[in-house]
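These are the structures in question, set out in turn.
A short reminder: the numbers here are calculations on the coordinates, not readings from a lab. Because the structure is predicted, anything quoted here is derived from the model rather than measured. Cβ atoms are built from the backbone, for glycine too; each structure is taken alone.
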Structure 1
Amino acid sequence: MLKILLNRLKPEEIIAEEQAGFRPGRSTREQIFNLRILCEKYLQHQQDLYHVFLDFKKAFDSVWHAALWATMRHFNINANLIRMTQNLYDKATSAVYLTNNIGDWFRTTVGVRQGCVLSPTLFNIFLEIIMTDALNDHEGTVSIGGRNITNLRFADDIDGLA
């Protein structure tokens, strides 16, 4: 069921080419290779290349549900698919286990499920709107293979380039 939902989300139509993590047929190793080639090229031509490295700590735990649903609507994901995804999370609860005791259960409004086949794609969709907004007015780009890029994404790690 979840794999069908994943295929219908069509992440390849939403997620930018710069994201190599959490994508079938792609690898963060590609981005490491791209970064190395880019650095060598800029060194060879004695040009400045600036990096800003960002690391999302506990990336899956940082996905705010309300923003995820809004992001899915922003990218025109089918309303039924959004509703199905929401149903997976709307009644989600958690409790803290500490010293052989389970605390009170509480509703969770943040985070995607660890180990769920949908979670990497949901994180990427959530990240996509953040990156789109962050780079909206960004003027600095670098060129690789004749293509101007502003960042390389390694799953939940990002290298901003200028």
Structure 2
Amino acid sequence: MEILHTFGIDPVLLIAQIINFGIILFVLRKFLYKPVMTMLQERRDEIKKSAEDAQTASKLLEEAHEKERKVLQTAQSEAKKMLEDARKQADGMINDAKEEARKETQKMINDAKEQLTSETKQAEKRLSIHISQLAIAMLAKSLPDLVTDDEKTVLIKEASKKLKGRLN
């Protein structure tokens, strides 16, 4: 113990300090260390949960992006199909209109040909009648000196009957 006194250490004081240190250690451990460690563990758990939530949210976001991409792809393919259908329908309508116009044009041409043929026949008939009338008039003027009036009337009637028979 003398060595302790030489160094200026009081054994009673040393024991009291060791007891004080134990009490402080117990109090700190009971009231400070455990709550701090509990708080740190809770914080770790929160961080871990937040990381898991972030990972889940990331997966959900990735799935949403994939669904969006698929929906866009489907919409684009449907739009292309609708556009192609519209083109086909427009082409069909154009072809139908062209065919209808061709038929209408052909009908107009045929009607014009028929009308032209009819008018030509009527003109030929009128011309024949006019020529017949001229021929009868010429016959009437050229016969007075050669035949009598009765013979002239008979000849004109016969010529008129023959010309009418040919015209009909």
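Source structure of the calculated read-out (distance in nm of label points 7 Å out along Cα→Cβ at positions 10 and 90, 2.5) within 1, 2: 1. Comparing Kirkwood radius over Cα pairs in Å across structures 1, 2, the highest figure is found for 2. Structures 1, 2 were shown, and distance in nm of label points 7 Å out along Cα→Cβ at positions 34 and 50 at 2.1 was computed from 1. Given -12000 as the derived value for helix-only ellipticity at 222 nm (-39500 (n - 2.57) for each DSSP H run of 4 or more, over all residues; to 500), which of the supplied structures 1, 2 does it correspond to? Computing helix-only ellipticity at 222 nm (-39500 (n - 2.57) for each DSSP H run of 4 or more, over all residues; to 500) on every structure in 1, 2 gives -12000 only for 1. Once mean count of other Cβ atoms within 10 Å over residues 26-33 is computed for every structure in 1, 2, the highest value turns out to be that of 1. I have 2.8 for distance in nm of label points 7 Å out along Cα→Cβ at positions 66 and 82, calculated from one of the structures 1, 2. Which structure is it? The value was obtained from structure 2. When FRET efficiency 1/(1 + (r/R0)^6) of positions 74 and 122 (r between Cβ atoms, R0 = 25 Å, to 0.05) is computed for each of 1, 2, which one produces 0.00? The structure behind it is 2.
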